[in-house]
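Multiple structures follow.
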Structure P
Amino acid sequence: MIREIIPIVLRFISLLIIQGLLLINVDIFGGFGHLNLYILVILLLPIKSPRFLDMIIALLLGFGVDMFYNSPGLHASAAVALAYTRPFVIRILTPRDDYDFTDKPDTRSLGFSWFLRYAGSLILFHSMWLYMLEAFDLSYFLSTIWTAILTTILTLTTVLILDYLFSPKVKT
């Protein structure tokens, strides 16, 4: 049990610090693209983890990011919405023979195609939620959509690279 919790806690702390201290100033594509790497904590939670625990972790993570960004509740709201939506996406992507209890949502365990659909849809959902809530005005609709799409592409590419680099190799 402790063996599964320690990596989650270390990932939580390290990605929160990286997001808050390094990535806060990263604006790409003329300020329209942002790197929201902190959501990797939520994406890599075990598949069978309880939803309420996922949402508590997401709330704490979102509030931590909000403290760095001075954005009252924006990231917390988007992170909790992501954690709430995650089981629905997993259920849609569930293979016929279900998952093993030990399955972790990464490329090595469930395959590149599965992880790309899983992470891509959730990152897009998170980006749309975050930037629509931030703008909160339909006059910025196109620029908000553009920001969400560019952020999704940038974040998904980085998540795929990090998942490939840091996922333990499956023993055959």
Structure Q
Amino acid sequence: MTVLGPDRPGLVESVAALVAQHGGNWLESRMSRLGGQFAGILRVQLPSEREAALTEDLGALNARGICVVVHPDRVATAAAGAELRVIELVGQDRPGIVQQITRALAAHKVNVEELETECVSAAMSGEMLFKATATVLLPADCDVAALKAELEKIAADLIVEVVFQQAK
């Protein structure tokens, strides 16, 4: 499910209480506050006969400003030979960095598993730096050398540093 609402204490507890009330088990989640909003994605496990009632109760949270969308769990397994890599990028902030990098990834059928970005003040100059870390899944038939060359060309054009490495 996904959860979105104005950030405030107790938001996660509102969802967790309903999951527990319906006999559910909280399996995994990624949640964060950004720009005054709180957003999260999570997986829960519960008896199938309780799913409709939980979905209905979660929908009632809308009246409290919490939007919850329930999605059936369709756990996909990685294709044989697929490989996790990490891309780290740092450079002067400018529009279009994420779009250019993700366009290259999509062209090579690379899936973005996780993406974290932020703008920070450079230590010496005070200029805004854009930082990104992406964990990506390369398909078995990916031409890694061609992808790396394309990322390096984008980095040179944007005057950013890109590190493309094995995931730990």
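What follows is calculated from the coordinates using simple rules that are stated; it is not laboratory data. Note that the structure is predicted; figures quoted are calculated from it, not measured. Cβ atoms are built from the backbone, for glycine too; each structure is taken alone.
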Worksheet, complete the sentence: If distance in nm of label points 7 Å out along Cα→Cβ at positions 59 and 91 is calculated for P, Q, the one returning 4.7 is structure Q
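Given that helix-only ellipticity at 222 nm (-39500 (n - 2.57) for each DSSP H run of 4 or more, over all residues; to 500), derived from a single structure, equals -21500, which label among P, Q identifies that structure? Don't skip to the end; give the middle numbers.
Working: P: -21500; Q: -8500.
For helix-only ellipticity at 222 nm (-39500 (n - 2.57) for each DSSP H run of 4 or more, over all residues; to 500), the value -21500 is produced by structure P.
Name the one structure among P, Q that distance in nm of label points 7 Å out along Cα→Cβ at positions 67 and 155 of 2.1 was derived from.
Details: P: 2.1; Q: 3.7.
Going label by label, the one that fits is P.
Who wins on Rg/Rh (Cα atoms, Kirkwood Rh) among P, Q, i.e. which is largest?
Working: P: 0.96; Q: 1.06.
Greatest value across P, Q: structure Q.
Out of P, Q, choose the structure whose coordinates give mean count of other Cβ atoms within 10 Å over residues 3-10 equal to 10.6 when calculated. Before the final figure, lay out each step's value.
Working: P: 10.6; Q: 13.6.
Computing mean count of other Cβ atoms within 10 Å over residues 3-10 on every structure in P, Q gives 10.6 only for P.
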